[in-house]
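Every number in this text was worked out from the coordinates using simple rules, so none of it is lab data. Keep in mind the model is a prediction, meaning the values are calculated, not measured. Cβ atoms are built from the backbone, for glycine too; each structure is taken alone.
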Structure I
Amino acid sequence: MDKQKDFEEMLNSSLLAKLGLKDEILELIKKKCEVCNSIPIDCALQPHCGDRKLLKIQIEMGVPYEQLPKFCYEQQIQAIFRFMNGEACLIEPRDVKIFLNHFLEKLIGEKKVKFRNSDTLYSKLIVKLSEYDENFYAVRKEVNGKGKIIFILKDVIYLLDFDNQIAIINYDNSYVNDEEELEMILNLLTQRYKLNMEIDEELRGWWKLIFSFPKDFKIDENAFKEFKSKIKEYVRYVNFYKTYDNYKLKIDIKTPKSMNWEREKLSIKEIKTIFETIGKYFR
């Protein structure tokens, strides 16, 4: 997976654009997709790129819908909604990207995908998600008519990016794009695991996450040692202490503004595992 991420980052790098290689690589990808799409049974059951990664790469590289391999794209959309309905998928969607208008049109019958005055759209989305599962969680943020909605449905994270008009399904092995998105993910997971958390920015790009628990909270020493061992796989700093009013758990996390981001960044899956671990040990 890391090799694929490195390849995708390389394809979007400014160096490739300067060298004029981006279009050349894209042309090679398109030719491979043409061969695969010309044999529908292959494209449907065993895509030549394995998990439709070349479709995702083309979307990331800005290829418009009209120029995408249509049959592959339709197979991807079908797989997404089978996945959302809990049906078996030959290729489970993971970090899949499709155009936002196609996702919303299929999900709620909504073709208008501008975020401005989005209360009606958001209400429709909430109603639809409740039909899939009553226990879902959602956050949204709007700035000057642009923004994002992120939700958890059946413990799967979805991101609706109105700025770039992209929907990400099963947001998992990817990394957040900015601090705003990271904060939304943290607040979403706080809801999901029913935690009380606040963010303290001690230094630029370095956040302390402070979780509060009632003063009658109890965790034995062995359980805490076990918890600390697990959580230290992801963060450097862990502190659990008692205040006058309650107990607090403090851990650190780096943000995209950190100088050490590339070395210490956490995937969405890893951030989710941190919250899941806290929820398990600090009930």
Structure II
Amino acid sequence: MFLYLVILLKAIFILLLVLMGASDLFAQEVVSLSTSATYGLYSESQQRDNIVSESVVLSYTIVPISGLNLVLNQSSLSRKSRLSTINGNTANLSYYEFMTTSSGNYIGGKGALHYIQSDDPNSNGAMIPYLSVSYKPESLLYAFEIGVARTPYIDTTAQQVSIMGAVALLFFDIDVWAQTRVTYINLLTTTRLRDPTLAVEESLYYTVIPDKLTLSLYALFGERIYAYDADLSTSYNLPDTQKGSLGISLNYNLDDDISFFTDFTQEKYDNVAITNQYRVIYYTAGLSARF
């Protein structure tokens, strides 16, 4: 099933690229391909040992008008106490489009479909739709977005609403792009009673060296469960509550077309079913090329 879905998504992606390329409006298009690997090490977890995943991202972008992204990921979660390894694959296809208003500002939206294939029967075969509407001015100095997602699992359905606001700031002659995202998730039905979760994500993006080195800092406060992260094209499909995270990313342009990126993230979780609070540290590295 997953293989057929990947083939279908690739076919859709290629068809859209051909249609886009046939128009003179897309003279500034950028096609990029990136690949990355992540290793995660669990601490104080009674069930989990480590996780390894690989991702491939193919993107077609016309800044700031539209973009098409295909993300393929495979992962392997090793568990303790003779528990079996959980292997998973995901495919995420997203597209965003902005229209220019008479005043020169931009208004648009984003749609995404996220598919999960997993050894975990609760999430296997789940299809997550995501829709959002966005606004940004002609100056591109700030942006606003509201998005909704619906995640259907066997034991529950998660309804998610997120609101994002971002603005360009100047701190002591340092240009910073600051972003805040608030995420509310409500479980419609569940085998274990849980209150809705609310989380706030804060991100800062700083260009250390123009056209060369970019640094990102981010943190999550509050709680979220069964979240779909539209920024990362990632689904948190295991039934533990995320209770915060802290991370740092670095992107270095080796030349005009090739860049290297690395990320270090620590996340905290709570497994209510077995009363186990634990942490996981992720190490990520990858390469990206523009054509």
Highest-scoring label, criterion being distance in nm of label points 7 Å out along Cα→Cβ at positions 73 and 225, among I, II: I
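I have -2500 for helix-only ellipticity at 222 nm (-39500 (n - 2.57) for each DSSP H run of 4 or more, over all residues; to 500), calculated from one of the structures I, II. Which structure is it? Before the final figure, lay out each step's value.
On the way: I: -13500; II: -2500.
The correct label is II.
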With distance in nm of label points 7 Å out along Cα→Cβ at positions 33 and 177 derived from the coordinates and found to be 1.9, which of I, II does the value describe? I
From I, II, which structure was distance in nm of label points 7 Å out along Cα→Cβ at positions 217 and 249 = 0.7 calculated on? I
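From which structure (I, II) was Rg and Dmax of the Cα atoms in Å calculated, if the value obtained is 20.9, 69? Each step should come with its number before you reach the end.
Numbers: I: 20.9, 69; II: 19.4, 63.
Only structure I yields this read-out.
For structures I, II, which has the highest computed value of FRET efficiency 1/(1 + (r/R0)^6) of positions 49 and 97 (r between Cβ atoms, R0 = 25 Å, to 0.05)?
On the way: I: 0.95; II: 0.05.
By FRET efficiency 1/(1 + (r/R0)^6) of positions 49 and 97 (r between Cβ atoms, R0 = 25 Å, to 0.05), the leading structure of I, II is I.
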Using the calculated result 2.3 for distance in nm of label points 7 Å out along Cα→Cβ at positions 81 and 185, pick out the matching structure from I, II. II
